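Below, each structure is written out as structure tokens.
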Structure I
Amino acid sequence: MKIVIVGAGAVGSFLAEKLSYEGQDVVVIESDPVRAAVAQGEIDCLVINGNGASVETLKQAGLKDADLLIAVSSSDAVNVLACAAGTKLNIPRKVARVEDPQLKAEVEALGVDLVIDPDEAAARELLQLASSGDIAEIIEFANGQLVLLGAFVDPGASFVGRTLADLKATVVNWDWLVVAVIRHGETIIARGSTTLEVHDHVLMMAMKGSTEQAYSWLGLSSRPAEKVIVLGGTRLAKLTARMLSNSGVSTTLIESDMERCRVIATELPGVVTVCGDPIDPKLLLAEGVASADTVMALTGWDGENVLGALAAKSLGAGEVIARFTNTDLVGLVYGVGLDATVSSRLSAANEILRFVRRGVIHSVVTFTDSDAEAIELEVGPNSPAIGKTLADLKLPHSLIIGGVQRGDDAFVPRGNTKIEAGDHLIVIALPEAIKTAEKLSG
């Protein structure tokens, strides 16, 4: 598939790297010469320094022969114009990043297949995290029947130092499965011999009705947040505060810029807006951080978000979540007090990847601190996996099947589970195993 990506920012670079790694023919257009040079040095694809809104530049990138146009520059106008050119050149599929509500309507009229707003996608993710208690991730598969949960191993956990095989023997009616362990930025696809350590980021697949057992095992609470403090007045912070308030959550937003505070207070009457330093411990205490169920650090600076989240945690906040722009930092700070992270880049990229790979693949999820992917795919009639058990498949160590949907039912599989045509498999795989995972579909 030939894919033209307009914009080599956080979203565009991430998508280009991932899609080119999979063997897609990717061309990136970036107007900033420095950013274009960096992308060319880091990504195995052609990078053109030029205006993505220019028809001539798009033709130079081979847009006439492209199967897909992904316009994800930081400029709504450039993305709209690129899609307009794509429509004229009869590009089969088009994706655009657009934040302005008025421009969204215009770009949809151009026949764009997917319009994505990164901050809106991240805000929805944050709302779900606030509703799920002390969980780092909660991702639904198989029409919501299976849930992928992420959490961190607490120093006081009884299972620290034990293997998953040992733990499995102690649990009755095991309706959940640890599928991966992320440790110091390295992802380990879980096996029976895998040992759990303090601060490990554990990913587990559970039946929707068995999540309480999984929560209990991890020593976590599933009680939804009733009081949330949002640090920062960024667009993401405002969108998230609005969603929380509309959901009945008591929400306070702290922002240092006086004028921005006035605007937020006017736009969000249901949110308590406080003007002050969002990482000032005295201010946090005065605003009741010790009784807050969740604190979300959503300023525009990664360092400030880490400091704000850690300060809130030290002052007694329940769950703390930090926004990251540079996700390479996440693996370095996980396990030091952060309960969860969010990235507008990954939230947008996940939605775009689901669209790019639609067909036999129904869903794709990436993680802030891991290069692994969780993929929901359908087993076609020609799949080599049909009739074989999971044990028979002899899957590589970089891949695990964590869930199966069969008709109206879904379950966590065992080694003796046989694959049938039409099954939906939830596969967790490292980059080198993505192609192996896709071959299961036939």
Structure II
Amino acid sequence: MKSLFFVCLFASISLAQSAPVRSEVESVFADAHNLYLDLHQHPEISSHETRTAATLAGKLRALGYEVTENVGGAGIVGILKNGPGPVVMLRTELDALPVEEKTGLPYASKVRTKDDSGREVGVMHACGHDLHMASLFGTAEIMARAKQSWHGTLMLVGQPAEETITGAKKMVDDGLFKRFPKPDIGIALHDTNLLPEGQVGITPGFAKANADSLRITIYGKGGHGATPEKTIDPVLIAARTAVTLQSIVAREIKPGDAAVITVGYIQAGTKNNIIPDEAQMGLTVRSYKPEVRQHLLSAIERVAKAEAMAAGEERMPLIEKYESTGAVYNDPVLTKHLAATLEAAVGKGNVITEEPIMTSEDYSYFVEQGVPSFYFTLGAANPQKLAEAKSSGKDLPSNHSPLFAPDAEPALRTGIAAEVIVLRDLLKGTSADLKQITEARSHP
């Protein structure tokens, strides 16, 4: 009965909030859109987001937020206190990708830089983080102007290095939830070309996958390609290993449990008639459940060692895990509640329940710190282009494509409206109210 009371309370608040939001969005849209254009034309790769962070920090500071820079690298935290009440975090990413833009847009990025290995690369916001930042800024402006519509503490987080799944951990390790208030709830969004602008997507429970990046070095005994009997060929071992790894998902994981093992590369040798001393493999490993994740990693090690032994190689492979992040888990009760809230912002029928996907996101690290969360998707596709693509059996350019171009103006309006109405909903009650819809449900 008590839970029903809170659901009804929050629902009535949400409906009351919806009316003024559209006009409020229009009042800040020019500022937010100008920021979007600026960020799109000046992208920065992971762990090098100095201009991006400084730009966003300066704009939040001008709105009255207490801003701290250089948290976990280029990370920023903006705090706006507005009396007693809950603490709600809204996170955006700061980084772009080493991708040369080929959209042909008049404001396309022309930036080139050197990556951490010294290679010259083009740089582009090919994952839409510029749209996320502009949405957060527009939301921040509305929340700062209309403090009478909410109470509590709004915590805005600009996270670096999401694309290398390292930034969230670095911010936490630098005291994100010790130097600043720990949120009662966390919110984040991500744009997608799979939904038209005007729609948002929700996924209760697991939304994105665990991800582990593995580098396997396989050893052998090099020699002349004409006398293979005098060698132990690491290329052949690597090839057999790549094939046998696929049997793990096919024959060791229960049907219905999500699991992926992809061998992204095999690198070895310098010349066609030389058998090298070693070969290197690169893997990405994905799952949702912790027990499935552990089984995959253990089985990969077992298979790699077994193939080396079968070839007569005494030196076992070196297996290195160099990137890793957990699954993004949406609190199911919170997600159900906020779905109704979002309908008040974008209209009934425009909140779409989506299937979990196997891409990854290090927002999961905030969830693992005990922050019940709601991570949703923002439709960014032009509806006509999306319909034409579907009718022809094709897809629009996806995130990470050099052709990725969201329908920025309407998507930005929807992003701001959605964030504002969600934050106002959550910042109307108390911490105890929020606990009613998240307690003991943040992660299985």
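When distance in nm of label points 7 Å out along Cα→Cβ at positions 261 and 285 is calculated for each of I, II, the greatest value falls to I.
Work out the source of 7, 26, 32, 21, 11, 3, 0 here, i.e. which of I, II gives that when P(r) over Cα pairs in 10 Å bins from 0, in percent, for residues 181-412 alone is computed.
Details: I: 7, 26, 32, 21, 11, 3, 0; II: 7, 24, 25, 21, 14, 7, 2, 0.
Derived from I, not from the others.
The value 23.5 for mean count of other Cβ atoms within 10 Å over residues 77-84 was derived from one model only; which of I, II is it? Derived from I, not from the others.
For semi-axes √(5λ) of the Cα gyration tensor in Å, the calculated result is 43, 24, 21, so let me know which of I, II that is. Here the read-out was taken from II.
Of the structures labelled I, II, one was used to calculate P(r) over Cα pairs in 5 Å bins from 0, in percent, for residues 245-300 alone, giving 4, 18, 29, 28, 17, 4. Name it. Value 4, 18, 29, 28, 17, 4 for P(r) over Cα pairs in 5 Å bins from 0, in percent, for residues 245-300 alone corresponds to I out of I, II.
To which of I, II does the computed value 2.7 (distance in nm of label points 7 Å out along Cα→Cβ at positions 229 and 269) belong?
This value belongs to structure I.
Structures I, II were shown, and relative contact order in percent (Cα under 8 Å, 6 or more apart) at 24 was computed from II.
Of the structures labelled I, II, which one yields -12500 when helix-only ellipticity at 222 nm (-39500 (n - 2.57) for each DSSP H run of 4 or more, over all residues; to 500) is computed from its coordinates?
Working: I: -9500; II: -12500.
The correct label is II.
Upon calculation of distance in nm of label points 7 Å out along Cα→Cβ at positions 213 and 365 from the atomic coordinates, which of the structures I, II produces 1.3? Intermediate results must be reported in sequence, preceding the final value.
Details: I: 1.9; II: 1.3.
The read-out comes from structure II.
None of the figures in this text is laboratory data; all of them are computed from the coordinates on show. Keep in mind the model is a prediction, meaning the values are calculated, not measured. Cβ atoms are built from the backbone, for glycine too; each structure is taken alone.
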